Structures are given as structure tokens and as C-alpha cells.
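Each in C-alpha cells, the structures are laid out below.
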Structure 1
Amino acid sequence: MINFRQNTGKEIFLFASCFLMMLVFVLRDQFITPFILLFFVASLFFMKGEKHRSARWLAIVLIAFYGFHLISLGYSNNWMYAGSDLMTKLSYLVFPLFILFVRKGFDLIMKGIRWGLIVGCFFSMTFSFLRAFIAEGAALSGEAFNANFYGLNMHPSYLALLFIIACAFLWQERISFKGAFLLKLVYTGLVVLSMFYLRSLGAFVCVAAIMCVFPVWKSIKTKNWKWLLILPVYAMLFVLGIISSAKIANDVNTSLTRLGDWSTSPEQFLLDNKNNMESNTVRLVTWTLSARLVSEHVFGVGIGDVKDELEQKYRSYGYTYYAHHELNPHNQFLQTGIALGWIGALILFVFLILLMFYTFKANHLALFLAALCIFVSCLFESMLERQVGIILTGILTMYAAFYIRNLKAQTSQLSN
């Protein structure tokens, strides 16, 4: 991980601050703020040196995105909620500033981030699985699933995403000891079991996306198109994984049935499913009504009034239960479109595409898959409305920028 004898006290402090930041982020994200401040203090010693221009666009676009949130405050009626939202999304400003002002120590920061994530997710998965295993009496039926039971502190969609990204980082990590491959297999097994318990639609779609993209990535990078032959094998494994669990198979069948009903007649679907809280129905209803709000407000309603506008829309269609529970659009692009209008949604889309482009160009598979998963998650959840999603995106953006700069520095040294 890190040879402490070869590093100065400042370097060890930098690594430890990143490691602790990620550990706390996974296990208790509510306490993350002091650890971000700790990372800031540790990084002060690494803000002198040559300026870097690589990957600055990632920081600039994310700061611009936060700027649009700030501008929308001017035409928001609910200033209290708008102010709270700006504070929640402060990471859109904080982590890009690290990108702009930290000029060295990139390798230590990246090591701290990925190992903090890997270790934190291992603790979360192990503790949660043992608790679920005991609750079920070794039945492994998945009955122990509960958003507040499996995992330590967060929504299952975010938790599953963290586990997937941590697993990707571990497989890309070069570990020299003999049991490294077995360790990676065990870790992957824990991730698969966790997916079984969490049953997050967004996470299953992320896994499907990874299965599709990985052979394409390998075929492009190695110029060996035989990798594409893996796609049918992955499809078979994915189907077997679905049918192996009656609950998961039922979830998939329900999703397909609901989607078919909606595609036949969205208007009739809205009339037939008032206050239906089945998860697929909730998404289809919220997506439909949110899309109509976006079309009605080209420049958005302001970050403070999203909930109020959605509540009015729900009530106008008779969805009083949705209004009472203040359901969000379950899609980040729609969420951003309601708040900031078409331009805001476009900036978000451009940023996520840039993140995938930079990570693909840098040839970092784990980072690219992480960026892909965030993009996919934004299609099924209001991913960037909670602190977890915002901080994760900010940290991964910073990691990507530092990796690109570190890679450029290594290439420059080799050429000299």
C-alpha cells in the first residue's frame, strides 16, 4: 500500500487523511465534513510547485455547474431549501478547487482514496452480511433485505455503487503477495452477495452495463476483436443470476410488465396507477410528470422550488400520496432539468461524458467503469441530490484529474 519508511511525515499525513476520509465516507458519511477539512489541511503542504493544465476542464465544468445552482437562487421562492441545497452540493466547488490548487502528492492521494474505499466497503459488506446471515438462520433467501438493515447507513443504490467501484479498484490494484488473486475473488464474492441482498435496480443495470462495456474496452485497447465473443457468455451469466433468485426474477418480470403498460399509453398508465408505490411504477410516474415539468419550464424553476413544483404536479394528477412523501424524479437529468432548465441538464450531461472520456483516454478501466456507473445511476436515481452521490462524484473527479496528471508526469520522465 505505502512504505512509511520511505515517506516524510507530511506525505504520511496526506495519505492517512485521504484513507480516513474514504473510510468515514463509506461507514458514516454524516461525519465526513471534518475529514474533508483534515484532507484540506494535509494538502496545504502540496500546493506549491508547477501548475498543471491537464484535466482542468473537469474542474471548470463542475464549478460552472455549481455556479448555475447559485444563479438559480435568484429566481427561487423557497430560499431556505435553496440554501440547504447549495450547502449539500458544496462538494461541486470544493473538490474542483483541490484539482486547481494541489500540485503534487497525487500518487499518495490516490492510494489513500482507493484503499480507504476498498477497506471501508469490506467492513460494510462483512458486517452487514454476517448480520443478515444470522437474521435469516443461514437460509440466504434475501429476506433480511432492508434499506436500513443491510449496509451501515445509506440507501441501497448508493451502497451497491460504492461496492462495485471498490471491487473495480481492487482488481486493477497490483498486489504482490501470493494470496492476492484469492483475496480479489473473495472480495468479489462479497460484492455479489451484497447485490443479492440490496436488490437495487440501478445497481443491476450498472452490472449489465459493465458486462457490455468491458469486452468492448478490451477489444479497442488490445485491438483484438475476439474479446467481443465474451458478450454472449456475459448475457447468459446475467440471465442465470436473475433466474437463480425468485425475488430478483419477479422484480425483473414486474419491471418489464410495467414498462410495457406505460409504453402502450402513458396517460392511461397515470390514470390507472394513482398512488401505487411499487418501485417500477413510482419511477415511470415520476419520470413522466417530471419530463412534463421540464418541458414547461425551459430555464428551470430554481433549486429552491423543485419539491413545491413536483408536489403541485402530483396533486394535479391525483397522486396525493406521492405529494405527501415528496418523491423526487428518480432521474438526475430530470431533477436538474426541473431546477436549472435545459442548459443545466446539458451541463450535467457534458460533465459526465467528459469524465468518461478522460478516464477512457487515460486507459484507467476502474475509473472509467466508475464514471459509467455514475452516469447509469443518474438515469434511475436522483443520484446527485444526496450528500453521498455528490461527494462520491467530486472525489472520483479529483482522482481522475490527479491520475491523468500523474500519468503525464511519468510519461514526461520516461521521455527525458
Structure 2
Amino acid sequence: MRVFRFFVLAICPLFCFGQDSSLTLDACLRLAFEKNTEVLVAQKQAELAKNNTEATRYNYLPTVEANARRSYNWGLFIDPATNVLSNFASQVYSGSLFATAELFNGGKYFYLTQQQKALEEAAKWNTENVKFSLGLSIIDNYFKARLAKEKIKLADISIARAEAILTNVKKLMGAGTKTKLDLLAAEGNILSAKSQAIQYQKEFELNSVALYFATNTVSFALNEPLQSEFAKKKLVENATDWSGSFPNARYLTAQNLYLQQTMRLAKAMNFPVLTVQGGFTTRSSSLIQLEVGSQFSNNLSRAFAFNLQIPIFNKFQNKFAYQSAQINYEINEAKLKDAGRKSDKINALLQVEMIAAESGYASRKLQLLLTEQEYAATERLYQNGTCTLQTLLDSFTKLKETESNTMQSLVELNYFIRLREYYLETLAKN
């Protein structure tokens, strides 16, 4: 595990920063939907389901079978062409052609076709659900990487401040007003700031790796402008019912249609099956002194038959197939209701999170302004010798944390805005 982590962290900077062109979040989503392996597999499964639906439509056609045979006989046997007992070696040629069609089977083929259509629909929505889940993951990783990148910038600023403090301490030590302990505290402050920058770099690279594996690309634009507020009017206008409208719900609905057709098919299997068969057979033998063609013509026989197959007892297989489909249908119905409730809950939560993030950012922005002023005042006091180094370092830490928290609030606000937009875009497509 450590080796893998080292490998990821080692190669990540190469593909995160080694490209000139960068992809926006929307471009990442489009690329992932085109190239991601899970999406491609789901699309192939949908193609397979469509092919299976097409195949079931041909069940109504009759089956036609032809048979040709050449046999060698010796010893005592009844010649099939002459029906005479013979002990001469001979060659017998025979052929047949028969067609069979089902006239009635309780609607089995109809329900099989409807069943496959439902599976085709389910496969389609499964593809959309894979895309939707992938999109959620990409948005999450994208904004985590963006937050880490912004925090790296803030960490660089903090390191510059810490180095300025260290420079000032060294100057005051030269004047004899500061001690070695002050120097060690200032140096420790720089190490702490650099350690935090390394942690942010690690978070950035890990989320970049996740984006890389999702999109198969190596460069992302993490400098799109961040919104500091959202349109509350638009929020109210889009406060619609989300239940049953997302790919997962549509997939479950299609699965329910499949299970309904499965129950009907199980009932249809209890009906008798009426088939009709027609065709001809012919044969020739080397024992008869006639041309093969003439023998085929003379021995040609035709047949036409109806066959009625009545199911009487099959170990209750149809009964249990029906019950299994019914139970699965009830399970799916419960899942469908739960999916609807979760969708409405997500809708409400996103609205609450957006409002909370906006007000939180506004509050922290004001707090940041006050903290910056406080740090500037503390720095002046320290230079004038009216406050201790520890007081300055405490103010430095407070400013660093406030900057980080403010940036986190801003990125979180944009994350929730974009996340809700993504849900609404999916809702519009469905």
C-alpha cells in the first residue's frame, strides 16, 4: 500500500502540471462520459439488450429444418427404400424438409418480447445512472482539488509571512532584544506552515489522480471564477419535485416492468401449446434398378400434422417463478419509493447547504477582514516591542486558519451550486 501511494504521489505532478491545455469541469464530465470504462461497458450492455430484443421478435416465425442422409448397409437388413429383407450390400439416400410453427402458446412470445423491451429500457437507464454517479464523483474530486490548490496558494502566503517574521526576529536578535528561544519559535512556525503546504499538495495530487482515472486525461483547469453568491429567485423557481426523475428511479421502473412481464410469462406457461408441422420425405436405394431422381420422385411422401402439448405437472416451477418475480417486484417498489424520498431529500438538503454556505462565506469574509486588521496591528506592536513573539505567532495562526476557513466556505458554496446545477441538468434530460 505504501509503495502504491509513493508511486501515485511520484507520478502525479508529472501529469497534473505537465500539460499546456487544461480542461474545465464541464469538459471533464463530457470526456468521462465518452471514455470512462464503466460507461463504455454499460453502453455495450445496452447494445446487447437491444440486440436481444430484436432477436425475440423473430420467435413468431416458423422453424424450417432440412435433413439429408447417405448410409451404407451390409448383412441382413430391411431396405428402407423397398421395405424388403435383404442381405446384399447397398447404399441408401434419404432426405426430408419440415416446417414447424406454434399457433398458440398462451402469449409466451409476446411476453418474452415485452420482457426483453423492459430489459432494454433498464439497460439504457443503467448507462445513464453510471454516467450520473460518475459525474457526482468527478464534481466532488474536482472541487476537492480546487480547494487544495487554493489552500496551497494561501500556504505559500503564510510561509512568506512566517519568513518575514523570522527575518525580523534575526534582526532583533542582532540588536540584542530577542533570544535564541524566539529564533527557534519563528523557525518552528515556518516548518509548521511548510508542513501544512505539503499536506495540501498531497490532497491536491490525490484528487487529481482520481480525476485522471475517471477521465483518462492529465490536465484540469482549476482556475474558473468562484461565485460568492447565487440567485435565490432561481432557487425558488427550480424547487420542483425530484422523485422518480433520476436515472436510478427510471432503472428501477424499467425493472418493475420486466418483473410484471415475468409474472405474466409464468402464467402463460400454464397454457397448452398448439403447433402445426408440415413437410415431405423421400429416399432411394442402390438395390433398385432406377435412377436416383426417379426413386426420389416415386418415394416422395408428404405429411401435415397438428400437435397439442398440455402441461399437467412440472414440479410447480411456473408457480415458484411467478412468486419469485412478485417478491422481486415488491422489493423494487420499496427501492423505488426510497429513491424518490432520497431525491426529494437531496433537493431540500442542497438548498439548505447553498444558503448556509453563502451566509457562512459572508460571515467568514467579514471575520477575515477583522483578522487581517488584527494581525497587521499585532505586527506593528511587535515591531515596536510592545507585544511578545508568542502573541504575534498566535495572531499569525489565527489569520492562517481564518484564510483557510474562508476559502473552504467559498469553494463549498460553489460546489453546492454546481452540484445542484448538475442535478437539474440531469432532471431536464430525463
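Every number in this text was worked out from the coordinates using simple rules, so none of it is lab data. Here the structure is a predicted model, which is why all the values come from computation and not from measurement. Cβ atoms are built from the backbone, for glycine too; each structure is taken alone.
Give the label, chosen from 1, 2, of the structure having the highest value of distance in nm of label points 7 Å out along Cα→Cβ at positions 214 and 302.
Going through 1, 2 one by one, distance in nm of label points 7 Å out along Cα→Cβ at positions 214 and 302 peaks for structure 2.
Out of 1, 2, choose the structure whose coordinates give log10 I(q)/I(0) by the Debye sum over Cα atoms at q = 0.08 Å⁻¹, for residues 94-341 alone equal to -0.70 when calculated.
2
Determine which structure produced the value 4.2 for distance in nm of label points 7 Å out along Cα→Cβ at positions 38 and 318, calculated from the coordinates; the candidates are 1, 2.
Computed on structure 2.
For the read-out distance in nm of label points 7 Å out along Cα→Cβ at positions 102 and 278, a value of 2.1 was computed from one structure; give its label from 1, 2.
2
Of structures 1, 2, which gives 1.32 when Rg/Rh (Cα atoms, Kirkwood Rh) is computed from the coordinates?
It must be structure 2, since only it matches.
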